[in-house]
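Participant: Following this line, the structures themselves.
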Structure 1
Amino acid sequence: MRIPRGREQARILQEPIYDPTPPKNINKNFTFFRVYLVGEEFCVNKKERFLAAVRREVPDMVPVAPLISNRFALKFLGRMGWKAVFDLHRMIGSIWFRGPLRISFDVKWPSGWGRRSRLIEERGTRKVYEHIIETPMGKLTSKVMYGMVPSDPALSRTIEYFIKTEEDYEIYRAYLEMFIERAEPNIDEVIEAHRTMGDEGVPSVGSDCCFSHLCCVRGPENLLVDLYRRPETVREILDLLGEVKAKEVEAFLESPSEVLYYDAWGSYDMSPAHFREWIFPDLKRTVDQVRKEDKYVGFYMVGKIRDQLPIAIEAKPHYIEPFELQSNITLGEAKRLYGDKICIMGNFDPVVLAFGSVKDAEREALRCLEEGMEGGGYVMVTGDEVPANAKIENLIAMVKTVEKYGRY
């Protein structure tokens, strides 16, 4: 709860609130705190509400943070970036969290080194970009296609990965070593986002975990095969990526951003043994680094995560998201098993936003409240990214339903 300006004396009153039609299994007698100052009521703002839930406290109501990114922003507003996503959240009434905002790096490359991109193909809405890494040892190329679905122009697919051979691993190793030596983090955009959002958003900084990062460079399927064919090579590259991530996290800690989300998407469907060996050490190192500075960090985990969750929670993150509908654990199960250890975020079906009615969106929000709300420590987040063809009225219904039934 916000402290009154000037630390003026305030008195706290505790008032029971009764709602005759709350979701079932939720206690009908809600208690929350109002702070009064000389007859004026101080309301909890969106950021305070969100951070209270992350701390597993009980805020005034459940925070609502659908995962809006560039795909929906471009389709609905005709523009992309964190500012567009923030504008959408303000229209909807939700809070900005986990959008397109990352630490950037300024690199003074020596002669013969560098990284660049170019458009190599354009046909209708379809565009193919080539990304090039240059080193004295050789060149690596990757190709990414956009616009293959005209109705979803920001949707992309990597059609060629940087690392294709054992020799490419050596080139990438040299590139990472030079990057670590020369790269300087730039937090200007994070500072601007924090200033712009104020109390209406949480400008969280995103970063792929080391394994997810390498998936983007090698390809997920190829990388899984490499765990058997060339495990030592993979381990050496992951160690270097760990140094890159440490620089990113240090930059986050120096920024005004309060929350880091560490994306472990590359671990989907991985066995518990492999998860512990290849993913967990990185997660633990990152959480330890963040917790030393009294900030917040959580994991984005997809796929069948039931057997991975207890291992990930050993790292002591503040939260885990987004609990996809396709995962092998329900929101209610996650809340019962781990609600005393982490903030649970997610599980609202994003398909409902695109293909359902307002009533469907209301029912889905009530389901999530029923399974996740009790006792605090829950944020209503979509179980995956908000699709490009989502209906704005369904997103608004999601928020309005929580405003009515999601108060403690």
Structure 2
Amino acid sequence: MSNHTINNKTPVLLLESSVNHLAIARQLGRIGVSVYGIDNDKFGLLFFSKYCKRVSNYFDPNKENEFVTALIDFSKKHSYKPLLYSGEDHIEIIAKHRDILAEYYHFTVPNLKTVNKIINKKEYYYAAIEAGIPVPKTFFPDSKDDVIKNSQKIDYPCILKPILSKSGAFMYLFRKKVFLAYSTEGLLHYYAKLKKHGFEPMIQEIIQGPDSNVYQYCSYINMQKETIAEFTYKKLRQYPPNFGICSLGVSEEIKELYGLGKNLLNKIGAMGISNTEFKKDERDGVFKLVETNLRSFGTIALGTRCGIDLILASYLDLTEQKIPAFSKQRDKVKWVNMFTDLYSAIYYFCKGELTFKKWLLSLSGEKEFAVFSWDDILPFIGFLLNGIFIFIKKKK
């Protein structure tokens, strides 16, 4: 890839300040691409990077028409039609206005029907079954009576979460990804709580096994629905533990997940960068589906480090440049977010399941850091200072 000549004149717009978009800014910025970022957080870590220019006016996705107009106006300022990478809060709007925005941007956000198959977990669940993907036992209760009836068919503890995963509203409101219920009474309590806040609940069994049983299939699919690049990795720890985001992961090629991931993504009509999470159930050894994200993801830089560069593949594909063949992924390469992994480690220290020595050993070997980079150090410093500020604020 290093000997490949790249036309870097097409600019990029990132619609979120996040770890995954920091990875995109760095990867493309290092080859001379002009990268711009938008977020309502003026101190987002993306804006500390020397590879990203902050757009002064924030485009608010809650004001849909103004948001689309602002995107069009931004594009008109550039000689080349920019590439657009969406965040979680933007993908539905872009899909909805896909035809008009396609005149001003390159992107791989699929149509609204496909996006809704991901946002609506009920549709997603049945699409997975049709694709032959193993799934955990799941119920979609319509009433309290349904909850009581299904409570006898599921093992405890089990989880409750909204059917619609949209705009992070649940996470924002409750500061967690799911509710854990340990009894019928718990199911009824959380069912009522979700309904009270306007969420349609679903009940799902917990796939048994530690965090290290969680794997992700990551890929880039072009506009012709061809898989251009793919890799897999396993989580070693996540934060929050059990139902969180990867804090330490390691590349590991799992061919079985290639088949499962492709089948599912083909079934729902996915395009672009995505990651699909599976967990190996320790009861039967079967990989069972957890979730899919049709956008960039936190550990995307792991792919670059282990030889499967989804970021570059997407840039070259969308700018109609030749994509050189990728070699086989390198295994045993790690990705770590030092901040969240420290929190995760403390949790396991307290439970007596991890020692300080074992934690340090788990961090050894070749690795890609989520935020730290010698050639772009300011995001790390900004992230560190922000963490200290939040800690002090909580103590007051």
Structure 3
Amino acid sequence: MRWQYYHTVWFTLLFGWLILYSNRMILSPILVPLMEEFHLTYTEAGFLFAAYFYAYVIMMLPAGFLGDRVGRKKILCIGTVCWSFATFLIGITTTFFQIFFLRVVMGLGQGTYFGNDRPIVSSYTPKEKMGVGQGLSMIGMGVGLALGVALGGILAQTIGWRMTFFVMAVPAFLFSFLVWKFLREPPRIHLVSEKPSYSLAFKSRDILILALVSFLLFYPYWVFATWSPKMFLELGLKELAEASTFASLVGFSCIPGLLISGVMSDRFVGKGFGRKIPAAFFIGITSLFTTLLGYELEIMVSVFVLAVSLFLGMMFLWGIWTFLYAIIADIVPREIYGTVFGFVNSVGFINAIIAPVVAGWIRDVTGSFVWACYLATFLLVIAVVLTLMIRPAFKAKPEIPIKVKKVSKH
């Protein structure tokens, strides 16, 4: 197979997600020394981790809208430079509130990414490869999450948490250059109306369902992404670096999850089926694993048993996103890709704010994360039903595109 430009897009944006998630997630293991240094409760630590997401959620929709209007590459260049500087500056902070503020700035910068990166992938990827393209380009999320958790713990233990942020800022600046050098602005398509139908992002029944499903799925995702190092420590591990290494399985599980689901998604479409049935299946399997993880924490299983369950559960959870994002690319007009992707993900990431705090509160009240896992199961069951309601509801036929009149570009 000859190298095509869409391969360049996939791997450039894969690297971007790797760096973005690494910088985002290094705080997860660093929460342990921060709690000691600043005398924080689990709930306060959850708020600190979630600070990033306040800005991230607020920025995604307008960033996607701006990408639709003024150009996706321009918005990505501005955003990457912003979060690169924020990462570096956290290393010179001396108070809890300074860290909180810079995490907000980082969230603003990184909030420009999703609403412009997914539309670029969707614009350049052939329809018959959409599942693979969405999945492969997202692998950087999981690998970056894993590296952020693992390296964050190792570096914080060896060179200190402040120096860790200096080190992680270097590849962030490198990616800013790659965006400018290798990405092209996707071609535009003009509508009959002077103004594109951005209101479709908020009026379409299926888009609203996808947004709500995204919200429900992000609860278990961020519970384990935030608190898994602490879960392993509570099972008997003594060193933060060792616990962070096990917790990095949350990220590495994306590699089989996204690749398998990407191929499966395209094969279902190639045989005349839709993507929602396998998506609902993956959600259902994930719910079984969140139940199992809660039970394993309750009976205090060995670290290795929990690690296997965590890896498998997160593998299916990662795989769900390939189906959902490919559905968006299939049914949404290209002119409003950025707005829709930004809207769906911003609704989902509200749970990135809520989940760490709720799980931390459950840990404060009950003394364990068991019921945080059981709550995840409940939410995932709801997500299964909602996913099957995407039109045509409860049928295996292809999802129905949202139509809008277009005219040729002159």
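Coordinate-derived values only; no laboratory data. These numbers come from a predicted model, not from an experiment. Cβ atoms are built from the backbone, for glycine too; each structure is taken alone.
Participant: Figure out for me which of the structures 1, 2, 3 the number 35 belongs to, where percent of Cα pairs over 33 Å apart was derived from the coordinates.
Facilitator: Computed on structure 1.
Participant: Related question: For distance in nm of label points 7 Å out along Cα→Cβ at positions 50 and 266, the calculated result is 3.9, so let me know which of 1, 2, 3 that is.
Facilitator: Values: 1: 2.7; 2: 4.5; 3: 3.9.
The read-out comes from structure 3.
Participant: Looking at structures 1, 2, 3, which one was helix-only ellipticity at 222 nm (-39500 (n - 2.57) for each DSSP H run of 4 or more, over all residues; to 500) calculated from, given that it came out as -26500?
Facilitator: It must be structure 3, since only it matches.
Participant: Comparing relative contact order in percent (Cα under 8 Å, 6 or more apart) across structures 1, 2, 3, which is largest?
Facilitator: When relative contact order in percent (Cα under 8 Å, 6 or more apart) is computed for each of 1, 2, 3, structure 3 gives the biggest number.
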